[in-house]
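These are the structures, in structure tokens.
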Structure P
Amino acid sequence: MESLLDEAKGGIVEGARTWLACEGDAVTELQNSLRAVVDVGFEHGTILKAVSDAATRDERLEIVWETFLSSFDHVVSARIEHDQQNGITPEFNSFHVARALNRMDAAILIKAFGTPNKDDKDAVLSAILRVWLSTLYPFDARAAIQLSKG
């Protein structure tokens, strides 16, 4: 399970690399990153669900699952802080918001893609985009949400 989770993590990190590295347009790169996250969730949703479910009963898997989730908190928090310093993201506690956004993603991906009857990828992406964009880039969110529908 750990190696399968590592594979999912690799896909997320690769897909989010440009946004996390503060390269390119923030809104566009966040959209690309979240599209990659949803693609990985679609592909590995049953693994994410299995690890998440097993983590409640297995101390070692609980540590693995929490390590997986928290590995994204610091890098997302750093990106938020960068954007706050550049005035494109409002001031708030970057770490706690990053944690909330990441846990939301995990829960939504597990619910949407953790069973053979998967939800529509585009609908899931649209929901996640709306929350992330409205939270991080509220000044550009309306235009960005419209752009994501096109």
Structure Q
Amino acid sequence: MTESFVQPEDPTAAAAIAAISDDLSVFDDWMERYEFIIGMGRKLPPFPDEWTNDAHRVPGCQSRVWMEAMPRDGKLYFAALSDAAIVSGLVALLLRVYSGRSADEILATDPVFLKDLGLLEALSTNRGNGIAAMARKVREVAAMQRTG
């Protein structure tokens, strides 16, 4: 099951945000950015069918999103899946930033980067609310992990 969890590509959450910003800056228009983001979603690790249930569902998302977290060696790893291609891509961006980080680093990394990168403005309100709900859920898990 551990192969379902996203492994960090970047040394820190801040470095991941900078790398995503660099990746997105290559594209001139939103359609190209959407294609890139959708492509990221397609590269998410396989999500086990038995986790696509209400216990793993992230509330507040228009499309269905499921998530699982696993603490290991003082870090939190996340696995997630959405039934919508663009949302899967946004989930992949979030997990690139947050998965494989300590609870402290997760809590210190405000999801405002989604707004700073222009990702929320380009989405419908419902999709923006959904990705904000996903970021909240990641941070809730980190807060619970920290209080133990």
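So helix-only ellipticity at 222 nm (-39500 (n - 2.57) for each DSSP H run of 4 or more, over all residues; to 500), computed for just one structure, reads -15500; which one of P, Q is that?
Q
Quick one: distance in nm of label points 7 Å out along Cα→Cβ at positions 56 and 88 came out at 1.4 when computed from one of P, Q, so which one is it?
Computing distance in nm of label points 7 Å out along Cα→Cβ at positions 56 and 88 on every structure in P, Q gives 1.4 only for Q.
State the single structure among P, Q that was used to calculate relative contact order in percent (Cα under 8 Å, 6 or more apart), giving 26.
Derived from the structure labelled P.
Between P, Q, which one scores greatest on mean count of other Cβ atoms within 10 Å over residues 48-55?
When mean count of other Cβ atoms within 10 Å over residues 48-55 is computed for each of P, Q, structure P gives the biggest number.
Determine which structure produced the value 48 for percent of Cα pairs over 19 Å apart, calculated from the coordinates; the candidates are P, Q.
Source structure for this number: Q.
With mean count of other Cβ atoms within 10 Å over residues 80-87 derived from the coordinates and found to be 14.0, which of P, Q does the value describe?
Computing mean count of other Cβ atoms within 10 Å over residues 80-87 on every structure in P, Q gives 14.0 only for P.
Just so you know, all these numbers are worked out from the coordinates, no wet-lab data involved. Quick caveat, the model's predicted, so the values are computed rather than measured. Cβ atoms are built from the backbone, for glycine too; each structure is taken alone.
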